[in-house]
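Alright, structures below, take your time with them.
Nothing in this text is a laboratory measurement; each read-out follows from the coordinates by a stated rule. The structure displayed is predicted, hence computed values, not measured ones. Cβ atoms are built from the backbone, for glycine too; each structure is taken alone.
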Structure 1
Amino acid sequence: MALTLLRHTTPDVAKGICYGMTELALAASFAQEAASIVRNLPRPVRIVTSPLSRCRLLAEHLAALFDLTAQLDPRWREMDFGGWEGQTWDAIPRTALDAWADDFHHYDGHGGESVAQLESRVRGALTDATEGTLVVTHAGCIKAACAIRNARDGWDTKPAFGEAVRLPPG
């Protein structure tokens, strides 16, 4: 049985906003998205979730359906974009975005965490994740996990809202 990573449903936020650690409400489509997710999920033996509400609320919903308890694990939270949080990507200076592109793994000029720090967190969380676990998390964490496990497109994986990604055993 594989480890399943599930990206949260659609948040209620305008397009083009940088929102890693920012708390966001869920879109009005939550109930429909959650129902669609349940139809396609294998029954988990355990549910782990990011503490951010856009993941936690989905995890709690799924846990109730599967008669499980959602366990919070802060290692599955999204990347902290520091001073970029809540800004439109267009408002972030081009020079800063170029600096990030030039040093993708280690850039932390926004005052948050680097991709390398995110990857380190996720690596530790993956070590503790048992097969059959459902992890409700964020796109950045799913990308990091895919890169660590050489799955899908690694850092180029683009999970949709509500998409489940199954990772091979590590």
Structure 2
Amino acid sequence: MSRIGKKPVAIPGGVTATIEEGTLSVKGPKGTLSMGLSELVEYKLEDGELSVKPANDSRAARNHWGMQRTLVSNLVEGVTDGFSRKLEISGVGYRAKAQGKILNLQLGYSHDVNIDVPEGLTVETPDQTTVIVTGIDKQAVGQLAAEIRRWRKPEPYKGKGIKYEGEYVFRKEGKKK
């Protein structure tokens, strides 16, 4: 039994959810999100709550149950609060600068790295060593943050690179004489 799947998703005031033609659409103050519904799971919208239950007793239906409930919860949270991911840059000469829909990174390469920001996401650089990615789609925010981090992952000797806020970088001791 899925412990996550048993809990219904509360739909707050100002948010509307509709189920039609195999698609769940959620509209809120930050925008509109939709997702395709799985045939292995039943969705019920009643009393300001959306509940998810497996359609049958098969193993596949039970596997989808908790994940589908989490995806629905992410839609509701995205249109009400949104999601953000904070990245920290450390290293001599490493810096970031947001210029409209382009993020410019200087990461010690012979050239600057320019990353195009997809539609629906925003990138802010409060200072040269901090990048904040925000948006209403949790998957898109995480994907862009991962693509930014991929350019210079934190290395274990000096800790230089791009890391997520709060990420622990296992440090190694250098060579000894």
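Among candidates 1, 2, the computation of FRET efficiency 1/(1 + (r/R0)^6) of positions 5 and 29 (r between Cβ atoms, R0 = 30 Å, to 0.05) that gave 0.65 used structure 2.
A value of 50 was derived for percent of Cα pairs over 16 Å apart, for residues 13-60 alone; which structure in 1, 2 was it taken from? This value belongs to structure 1. When Rg and Dmax of the Cα atoms in Å is computed for each of 1, 2, which one produces 20.6, 71? Attributed to the structure labelled 2. If you line up 1, 2 by mean count of other Cβ atoms within 10 Å over residues 45-52, the top spot, with the largest value, goes to 1. Taking relative contact order in percent (Cα under 8 Å, 6 or more apart) as the criterion, the highest value among 1, 2 goes to 1. Determine which structure produced the value -10500 for helix-only ellipticity at 222 nm (-39500 (n - 2.57) for each DSSP H run of 4 or more, over all residues; to 500), calculated from the coordinates; the candidates are 1, 2. Only one of 1, 2 returns -10500 for helix-only ellipticity at 222 nm (-39500 (n - 2.57) for each DSSP H run of 4 or more, over all residues; to 500), namely 1.
For which of the structures 1, 2 does the calculation of distance in nm of label points 7 Å out along Cα→Cβ at positions 77 and 93 return 2.7? It was calculated from structure 1. Largest in FRET efficiency 1/(1 + (r/R0)^6) of positions 53 and 117 (r between Cβ atoms, R0 = 41 Å, to 0.05) among the labelled structures 1, 2 is structure 1. Of structures 1, 2, which gives 2.7 when distance in nm of label points 7 Å out along Cα→Cβ at positions 125 and 157 is computed from the coordinates? Label of the source structure: 2.
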